[in-house]
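Asks: Alright, structures below, take your time with them.
The numbers here are math on the coordinates, done by the rules we state, and not lab data. Since the model is a prediction, treat every value here as computed from it, not as a measurement. Cβ atoms are built from the backbone, for glycine too; each structure is taken alone.
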Structure 1
Amino acid sequence: MTDTDLLVVGGGIAGISTAYGLAAHARVVLLEAERDLPVHSTARSAATYIPGHGTGPFRTLIAASGPRYAALPAELGTPPLLSPRPVLHVADDDASAETLQAMLDEQTGEPGAPVPLDPAEALRRVPILRTAPQLAAWTSGSADVDTAALHDGYRRGLRARGGVVHRDARVTAITRDGDGWVVTTATGARFTAAAVVDAAGAWADEVAALAGIPGAGLTVYRRTIAACPVEPSLLRTGEGPDDPLPMVIDAAERWYLKAEADTVLVSPADETPQPPGDARPDELDVALALDRVRAATTLPLRSVRTAWAGLRTFAPDRAPVLGERPEHPGFWFVAGQGGSGIESAPGLATLAAARILGADAPADVDLDPDVCSVTRFTGSV
């Protein structure tokens, strides 16, 4: 039996970053079901930081994460975590142009928001486009994220603060014990804690069910990425010779691409519901990604070097889930990060640690509790 103040379930980016924040003020134990760390969504992300991405709450957290990303290398002893890479949003028909214009209108005045870009200028900056788009927008403050360094930095920082990480520690039971909790793993290890933090990603609702607690109504989706070899000279931009090719995102979310060394990552931006598990790419989704990118660009995508799939977990309104149910105090959800888990991690971890510890959150991340509450949905199971 191991006693601790706070027990975090889940070793992905949400769990490890929240545990790090909590460990500055409490004893923390983190339980990860897998032998390796990380394995699922965190290890299979497109690894991008895009201001203006997602719903309003996520846009707030992403904006607040920017300065924190800049400070984390000194704090955690990591290399620089962000490498600048702008994003070009393109719309090639009336429906997608309407979607893109609505996004621009909604985000007017927000920090780092995308701005309109002349279609001819879009083609100049991204010359692999087959034609100038009908409507375009530009996000200049976007970046690639060194996800491995970020996660490892949080893990080492957690240990430096006295936190403990147990791998291969799948939770099999959670029971009330007076004012606290007893958590049992598949190996028979037992932990007592004053509070449990459910940061289990796609498995968050399943972990809550082990405690007899209604979940957050999360839906898990598969997303596919394929890496296609491309002659590096084709991935040059219309800017300086050392500037990376911008990431290109279809406004209707039918595809996106991102250059990486001598490959281009392509995705059909699929959202296929599936149970939590080890996601595998579907051959049809890979073929669809290649077809859509070929139609929109002049890239000669002839083969696939590798392909993978990751899980994206959303609440019904696609805002994060952060909080506890009044009838189950001490059991906290930090879940529903969807496709923004990495880019919002520093901001969300700051907010989650403050809420769980009962402290005031910094003003830039202090979202209305009702916006992220686990009780905001009726019929959650």
Structure 2
Amino acid sequence: MTFFKENYFLILLLLFATLSRFLFLFIYPELNFPDARAYQKIGHEIFSGELITNNIYMPLYPILTYITGGGITQKIADIFLSLGVIIVIYALSMQLFNNKVSALIAVFISSLYPHFLFYAVSGLTETLFTFLLLLAFLLFYKKFFFLGIVILALTVLVRPTLDFLNPLLVFSFSFFVFRKGYYQSIRQVFIYIFIYIVVMSPWWVHQYQKYGEFIRLSLGDGVVLYSGNNPLNVTGGGVGVGNLGVRDMDTTQFKHIKDPVERNQAMKEVAIDYIFNNPGHFIELAGVKFLRFWRLWPHTEHYQQWYTIAASLLSYGLILVLSIGFMFKYLRIYFWKLTPVFALFGYLTLVHMVTIGSIRYRFPLEPFLIIFASYFANELMKKNRYFKILQNRLIKGLGN
């Protein structure tokens, strides 16, 4: 009973978040993304003992799609993962700022946040990837380094974007957050490398059986790098045919290369040559990708309705403004504690300025924005006399 009394508001907000997600599932029962269908096919191939025919995606989310049965049961599982994201946001906020009111504000925002609702029922990797990433950060902040390292390594099996950053994150938590010194921090990095090898080994065996050579991740880096760096790309996207029919790439020149490894390598080489031979266009396009990555509403023409734009501005737009306020006000105070978070922000932004820009790839950063914005909003509202009275009553109700 004590637990329920102390967490009464949190439990109510989680119930509200559950209801909002199931209502959203009822409104959008079938989004039918090609990626989602590919994950289901990969999951079936894995559990049928076959080699995966897809060359781009990593295996962990397809495994989850198969285990959860696909269809509506898979989406229900993703909804509970989305609720898990909210719980970790609450715990992270408490760990960072030790302020229960701002943590509950973050939970309230997350319960209705449009991007959370959308990805909870989309059948895409965003929710699982973000849950694991946030959980790893929470474990590190709580000094459970071994568990944090295991979870961080698992994120690579969902999406390989952070593969290069992960060892640096481990080092930054040890060295900058907890001031452990070079020796202990480098030791933690070597532990990560060991766990990484253990976690990735089954995937490497599969890749060797499939390609006849060592492939560490997948063969998606070539198409991503080329799609964002070629003469046709002027939008900063990379989906073949982009917004308003603008074509972002043409892969015809690679069709004659039958070997997928050679084709992937050829695409990388052509993209790198294009970057070095066209530095002006590369820099210009990097700016376009930056704006696209942090864009206030979706770029795709399918989501240009007034209500979609309004929802984005009132949710992400407001959160972004409050987060910037947090940076100006509290950056000096929390800089070292938040060094891994800032490293994550900088790395993901840079990666997608080089490859392709999309608000989809920004999604793992948005929980941190919500945490920052909630803390800043709470501090602003403290200055209001009426809110201060309400806050005092709320704190008493929380048992603090």
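Asks: Given a value of 4.0 for distance in nm of label points 7 Å out along Cα→Cβ at positions 205 and 341, calculated from one of 1, 2, which structure does it belong to?
Replies: This value belongs to structure 2.
Asks: Using relative contact order in percent (Cα under 8 Å, 6 or more apart) for the comparison, can you identify which of 1, 2 gives the largest number?
Replies: Greatest value across 1, 2: structure 1.
Asks: Out of 1, 2, which structure matches 5.0 when distance in nm of label points 7 Å out along Cα→Cβ at positions 253 and 325 is calculated?
Replies: Corresponding structure: 2.
Asks: For distance in nm of label points 7 Å out along Cα→Cβ at positions 197 and 213, which structure out of 1, 2 has the highest calculated value?
Replies: Structure 2 gives the largest value of distance in nm of label points 7 Å out along Cα→Cβ at positions 197 and 213 among 1, 2.
Asks: The value 1.2 for distance in nm of label points 7 Å out along Cα→Cβ at positions 317 and 333 was derived from one model only; which of 1, 2 is it?
Replies: It traces back to 1.
Asks: For structures 1, 2, which has the highest computed value of distance in nm of label points 7 Å out along Cα→Cβ at positions 21 and 117?
Replies: 1
Asks: Figure out for me which of the structures 1, 2 the number -8500 belongs to, where helix-only ellipticity at 222 nm (-39500 (n - 2.57) for each DSSP H run of 4 or more, over all residues; to 500) was derived from the coordinates.
Replies: Here the read-out was taken from 1.
Asks: Also, quick follow-up: Please compute mean count of other Cβ atoms within 10 Å over residues 309-316 for structures 1, 2 and give me the label with the greatest value.
Replies: Of structures 1, 2, the maximum of mean count of other Cβ atoms within 10 Å over residues 309-316 occurs in 1.
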